[in-house]
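See the structures that follow.
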Structure I
Amino acid sequence: MTEFNWDNFIEELKKFQKGIENIGGHSRETIIEAPAKEEEILEVEKKLGYTLPKDFRDVLLNYSSHFEYFWSTYRDEEEEQIEFPEKFCSIFAGDLHWGLKFLLDFEESRQGWVDVCYPDYNNEYDKVWHNKLAFYEVGNGDYFAIELEKENYGKIVYLSHDGGDAHGHYIADNFKDLLNNWSKVGAVGGDDWQWEVFYTEGKGIDSECENAKEWREYIFSKI
């Protein structure tokens, strides 16, 4: 499995929240629930009909069964937004969540999109919605999901419901790889047009790209 350091992951996220708060944004208290029990995971797997991909399963079992992290660039109820440098002007929030309790609902929703809108497996666009495990809801109808087909099993893929350019893009090699890289850019998004400035073809969300380095330098200079 991919190497993963929970303490480093949490520290990266905290630094972004502090930087955002110091320039007038706000954040919510991060929710970190206890790890899941094996029997809880087995119960969900039984309902899904398959075993969860190992990196995702390991995080649920050994780190947290339910996690919610958030920050926003909006200052107040009038929604006056903090102004970032131009290349980062599309970014307005950091939003990372997962949860064992979310999975069945997210999967029901994904399957609903398949049944009603994207039923044709032989259609290139529709196919992306098939054989996935949705674990993250963007909020606009899009999802982050884990690939379940053999060729790219375990990779993290973006599902767009409205023809977005990032539809079908693989954004991480696995769940831990996503957490490692996404945390280092403050978990911006999840709308694709927020994180695409950090996307590198063949790598996904790339925490070592030049834009990511500039973004960290800008935010961390505010701490």
Structure II
Amino acid sequence: MTETPGLYHQCNESQHGQSGVNCLDCHQAEKTDKDAFMHEDELISVIVSPKDCSKCHPTEFKEFHRSHHSNAAEILGSLDNLLGEVLGGPEAVTAGCKKCHGNKVEIDEQGKPTLETWPNTGIGRINPDGSRGSCSACHARHAFSRAQARTPDTCGKCHIGPDHPQIEIYNESKHGIMYRANISKMNLESDKWVVGVDYSAAPTCTTCHMGAAPYIAKTHDVGERISWNLRTPISK
């Protein structure tokens, strides 16, 4: 607490903290973990991967693992990303590509992530334990707020710009206008958050792609409800 009081208070006030989840429940490591090191007499890992989260959230892990999001880092180093790497350079790739797509986290001899590959919360991050993704890409640490994850702003962090302008399209649409005008009516902190039951003021990205509706369960597979995919296969 004395070293990182902000993180302590944020986590303590979160649903995790109020449910009795402590730091070691998420950060405790095994001796066989590549990214394990001793800290305050405890063996820990800085990285909390989706595999770690699956201990308490197995359904969400399985859904995310099969989703397009979990494969987002595959584009890095491919022909599709060549333009950014050649013209933009490594700095542009780190800030503009890996920030959202994720990267492969490398571990140094002390068991800590290298400065070249960490921090990173890209949605398709390749973790030392072999899992893909970062739950904190949407559920920002250390509050891990479901309300924050349900807002269009969370999706718009990455789905933005000339090559994927989804947030601009949403903001200028009737859906986006209705959302901004009725944020106080969205009931974003609701446990179930079923459209038409817990809220009806406006739809967000989550409403259509992930959210629950009468007779439809929520999902963490964002492509599950998309009938058509216009993106070309990733060039190798």
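Here are some notes:
- Sorting I, II by mean count of other Cβ atoms within 10 Å over residues 117-124 from high to low puts II first, with the largest value.
- Which entry (I, II) yields the derived value 3.4 for distance in nm of label points 7 Å out along Cα→Cβ at positions 29 and 45: I
- Origin of the value 14.8, where mean projected area of the Cα convex hull in nm² was derived from one of I, II: II
- Ranking I, II by distance in nm of label points 7 Å out along Cα→Cβ at positions 13 and 69, the structure that comes out highest: II
- Mean count of other Cβ atoms within 10 Å over residues 133-140 - structure with the largest value, from I, II: II
- Here helix-only ellipticity at 222 nm (-39500 (n - 2.57) for each DSSP H run of 4 or more, over all residues; to 500) was derived from just one of the structures I, II, and that gives -6000; the source is II.
- For mean count of other Cβ atoms within 10 Å over residues 85-92 computed as 14.5, the structure of I, II it came from: I
- Computed 2.7 for distance in nm of label points 7 Å out along Cα→Cβ at positions 5 and 197 - originating structure among I, II: I
Read-outs: derived from the displayed coordinates by stated rules, not from any lab. Bear in mind that the values here come from a model prediction, so they are computed numbers and not experimental data. Cβ atoms are built from the backbone, for glycine too; each structure is taken alone.
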